[in-house]
Structure I
Amino acid sequence: MKVTLRKRNQGGKTSLYLDYYHKGKRKTEYLKLYLDPNPKSKDERELNKKTLQLAETIRAQRQIEIQNGIYGFRDNEKMKGSFLAYIELLSEKRSGSSGNYGNWKSMLKHLKAFANPKVTFAEVDKKFVQDFKEYLDNEAIAHSNQGLSQNSKYSYFNKLRAALKQAIKDGILPTNPAEGVDAFKQGEPEREFLTLEELQAAVEAECDMPQLKSAFIFSCLTGLRWSDIQKLLWSEVQHSNDLGHYIRFRQQKTKGAETLPISEQAVSLLGERKEPTDRVFKGLEYSSWHNLKLQQWMMRAGITKTISFHCARHTYATLQLTAGTDIYTVSKLLGHRELKTTQIYAKIIDDKKKEAANKIQIKL
C-alpha cells in the first residue's frame, strides 16, 4: 500500500489529506491541516512550509505503520512484526531534536548494515543484541572510514536498548533481550580547540566562505552552538544601557531560555542589521562541503588540528578559563545545566599547564 500526500481546495484554503491506494482501492484521511493558497508575507510562506513539513512527517509515519501492519503489527502476532520498521518509526518521532534524531538515524544505519532487512521481533534475542554490540565494537565504520569512537558505540548501543525497552512498553516484547548484556562504557570526550594565537591566525587567513568564517569566529567569541547560530534572528540580538549588547534566545539543544552578553567585537562580525525576522547568518549550512572549506581555511592559517565548527565553542570555553574567568561563570555563559559538564574544560587547562611545565628541561 502506498500513502501519498495530496492537496484539495476547500473554502478558500488548501486542505491537506493522505491518499491510501492498495490493489485498486483508494481511501482518504484528512489531516485537518491547511495551507494558505496565496501567501503574501514571509510569515505566511514560512507557515505554509512548516505545515507541509508536518504533513509529510505524518505521511511517513503512516507509511511505516502500514509496513508494520504487513508484517503483523496490526494483528495479534506482534512478534512477527518488522523490527527495523519499528526502529525507524521511533527514529522519526525524534525528528524535532536534530542531535538526538541524528544519533537515532546513525544507529539505524548501522543496524541495517548488521541485520537481515526482514528481521522480526521473534529473532531479536540476547544473542542478536550481543552480536550487534560486537559489530559496533569491531566492524562498524564511521564517516571517516575508521572504526567508531567509544562514545559513538556507547550512544548507538544505548539507542538500541532504549528501543527494546519501548517495545516492552508497547506490548510487543514480553521480556528485554538486552538484559544481561553489558553496555559500552562512555569514553572521555575530546575537546579540540584553538589557542589565542591560532584563533588570531585564523582571523587573518582567507576563507572561501566568508559567512562561514564570520559565524565560526562569532562562536569563538560567544560560545554559541552551531544550531543556535544557524537559527539566530536579528530580533534576538538586542542592546540595553544596563547589559550592553546581548542575545536573548532559546537553546536548540536544551530548550532553555538564555540571555548571553556579547562583546562589541562579536557584534562587529554580524554586519548591517536586517529585518527582525531575518536570520543573522543567512544561507549558513551544515554539510561535508562546508566542513571541508572550514578545514582548508584552518590549513591556510597554519593550523594542523582537525577542526569542526563545534571546536569554536570549545575554544570560547578554554580561552575564558585561561583568561581567569571562574568556572561557574563560564558554565552559565555556555548554558550548561550541570557544572560537571564545564569541568571537562578545566581539566584541559590543567593538562596544558602540566605540558607547559615539562617543556623546560635542563641537565642537573
Structure II
Amino acid sequence: MRVLFSGGASGGHVNPALAIADIIKANYPDSEIAFVGTPYGIENSIVPQAGYKLYKIKIEGVNGKKGLGKLKAYARAFTAQFSAKKVIKEFKPDIVIGTGGYACWPALKAAVEARIPTMLHESNSMPGMAVRRLQNDVDVIMTNFDSTKDNLDPTANVVKVGNPVRSQGLSLTRASAREKLGIDAEKFVVLSFGGSLGAECLNDVAVEYMKNFALAHENVIAYHVGGKNYYEDAKRKLEDNKLLENNKNVLISFTNELLVYMAAADVVICRAGAMTLTEVARMGKAAVIIPSVNVTDGHQYKNAKSLADGGAAIMVEESELKNGAKVSELLERFYNDVDFRMEMSARIKDFADEDVEKKILQNIRTLLDSYKKIVK
C-alpha cells in the first residue's frame, strides 16, 4: 500500500498524520509512506525524524491576510495544486490522507481530480477552512469530536473515530513515570505547559499558582514547561518572584518527555489543542484547560467547551485570569477533594476513544475496497 499524507505547518496537523502513518506501518510493514508539507513548517524536522519522505510545496495560509498579501496567498494555492499533481504522479499513491491545515488542500484536491481515494481527519471540534473546502470532494472525513459533524455539510461522509496519538509514553503509569523522573510517590504534582512553543499567558499562570498554591503546601511539586519561544520569559518571571530558589518549583525549557511528566502529574494545566487534550484524556488526568484566543475560528475554545460541558475538565478563559488567583483556587479544590479529582479523571477518559487505531484502519480498508484496490 502506498499512502501519501498531507497536512503541515503546525504540530496539530502533522502529529495526527504521523500517528496514522504509524498505525498503517504496524499493520502493513511493507507500505510505502510519504508526506506533503510546506518548506518551513514543523514537518521539516519531525517527519524526516520519523523516517518518512517529505515532499515540499510552497503554499501559505489565507486567514488574517489582506490586500496584496491575500492575493499572493491565493496565487500560491493555485500553483501549489500543480506541484501536488507532480508529487502524485511521482509517488503514485493508493490513497491520500489529509489532516487539515492549508498545507493539505492542494494534495487532496489533486488526488480527487485524479480519482484516487481520499480521506481527511479533523482533530478539532470546529473544522478548519481546508476541511470545509474539501468536505464535498473527499470520500471520508474522520473526526475526533461528535460535534464536528454539526459544522459540516449533512451530505458529507463523516465518521467519528477519535484522535490518533503516537504511542510513546501513553503506556506509562503514574508510578512508573515517577520512578523514571525520581519523584516521590506521595507528592502532589502539577504540570503546566503551553505547547511546544510555550505561551506567555501560561507563564503568568505558572507564577500565580506556584506563588499562591505550591509554596503553601509542603508536599506539592510544580513543573512548568516554558517552551521554545517563551522559556526566557518564563525564567525571568519566575526568578523575579523568587520561585526557583527551592526544589518545589521546576522550570523546563522544552522536553521530548512531556508525556512522562504528564503521566506523573496529578493535575495538568494546558491549552486546548486537540492533540494535547487527547493525550490528557488517554492518560485520564484532571485538567484545567485555558484555550488560546490566538487561533483560527476559535477552535481551542470549542475543543475545551466540549470537555467542560461534559464535566470532564475545568475550562478557564484568559479573561478570567485577571483576578490573579483563579487557577490556585481550582488547584486547592483538586488538592483537598480527592473524590472530585478522581471523578474528573474518570470523565475525561470518556473522551478518549481506545479503539481509534482499529477504527481508522477499518475505514482505510473499507475505502480502498470500495475502489477495488488490493491492500498489500
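None of the figures in this text is laboratory data; all of them are computed from the coordinates on show. All values reported here derive from a predicted model rather than from experimental measurement. Cβ atoms are built from the backbone, for glycine too; each structure is taken alone.
When relative contact order in percent (Cα under 8 Å, 6 or more apart) is calculated for each of I, II, the greatest value falls to II. Taking mean count of other Cβ atoms within 10 Å over residues 236-243 as the criterion, the top-ranked structure out of I, II is II, with the highest value. When Cα extents along the principal axes in Å is computed for each of I, II, which one produces 82, 63, 36? Structure I accounts for this read-out. When distance in nm of label points 7 Å out along Cα→Cβ at positions 228 and 276 is calculated for each of the structures I, II, the largest result comes from I. To which of I, II does the computed value -13000 (helix-only ellipticity at 222 nm (-39500 (n - 2.57) for each DSSP H run of 4 or more, over all residues; to 500)) belong? Going label by label, the one that fits is II.
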